[in-house]
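Each structure below is given as structure tokens.
Please treat every number below as a calculation from the coordinates, not as lab data. This structure is a prediction, so every number in the text was calculated from the model and none was measured. Cβ atoms are built from the backbone, for glycine too; each structure is taken alone.
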Structure P
């Protein structure tokens, strides 16, 4: 098993594409066939697989999340770090903290229009860590 940590700098809320960086790490690992396991070590950011071709899909998803969990509602109690504190945790539990994706021919084996995104739920810049484990299932390349 190959172990990596991908560090992603975010500048504000939104979807950050990370598919190319993951594919670079898979290439570095030498694994041709296997599984890629992703886990984000944060409670106010998440991972998701979504449309990666049309940029308006990204905009719609970001707006959807804003409408689903808006900031500054009077009933929020968890606001110690600001108006996005409670909502960032709400958004994170609606998405995922982990993904498992097959590897084929040395790349993530995803659909034509799929991409992996880090979904930042906080307004201010952060440095997020995504733990990546790459497991070979190729008998010719046991890792």
Structure Q
């Protein structure tokens, strides 16, 4: 087995995803009572830690863990693309102020960019299956 070598020039990720492993922020934004988001993030971290602890007792993944991880990212990208497109389209169904309407026009292209990124990833690993990941 090849020895893993640390890349000392690697920079840390710009967003510590492991601090927020379970719930999407597009879900958490609906919880506006003080402390609710933090409580859900704590529960999410507990679920994530439990899943990691138990993962050795579950059936093997039907594909490599790298492909499964990238397939999960692909599902999240497709979710983000759809969510951003919905925000962009809100100008057609809601009365928005000038600044918000301008934002909806700008994020229209962002949605397409995320979609193109998802398409590249899908080309590399194949399409999603039921539930977003291969079961």
Structure R
């Protein structure tokens, strides 16, 4: 994994603290509470991976993806929820997010997910440069 990838984490729910704490050991994490703040971080290039809760104070992960698509922002989005299953995972992938993170949250799981999201981001960016 690259040294200190930049992660933006949308949230504010106290239950999100566990995910944020684990991510902070692996990346430089910027926590934001509003979708507009997350989008601003993405537009400035201050984000390698976005972690987004199923629901935020302003809307859902689908609202985040919609804003990203409007602006043609191509950053992997990991959606996390407190009770995800196969149905939710399929829904997230079909909508264009990178993956779904569901409990039990474990450090090794978050590390692997972050590594794969970074690999995907840079592989996609490299292929666009070659075309």
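Numbers for the structure displayed
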read-out	value
Per mean count of other Cβ atoms within 10 Å over residues 47-54, the highest-valued of structures P, Q, R	R
helix-only ellipticity at 222 nm (-39500 (n - 2.57) for each DSSP H run of 4 or more, over all residues; to 500) derived as -14500 - corresponding label from P, Q, R	R
Origin of the value 58, 40, 38, where Cα extents along the principal axes in Å was derived from one of P, Q, R	Q
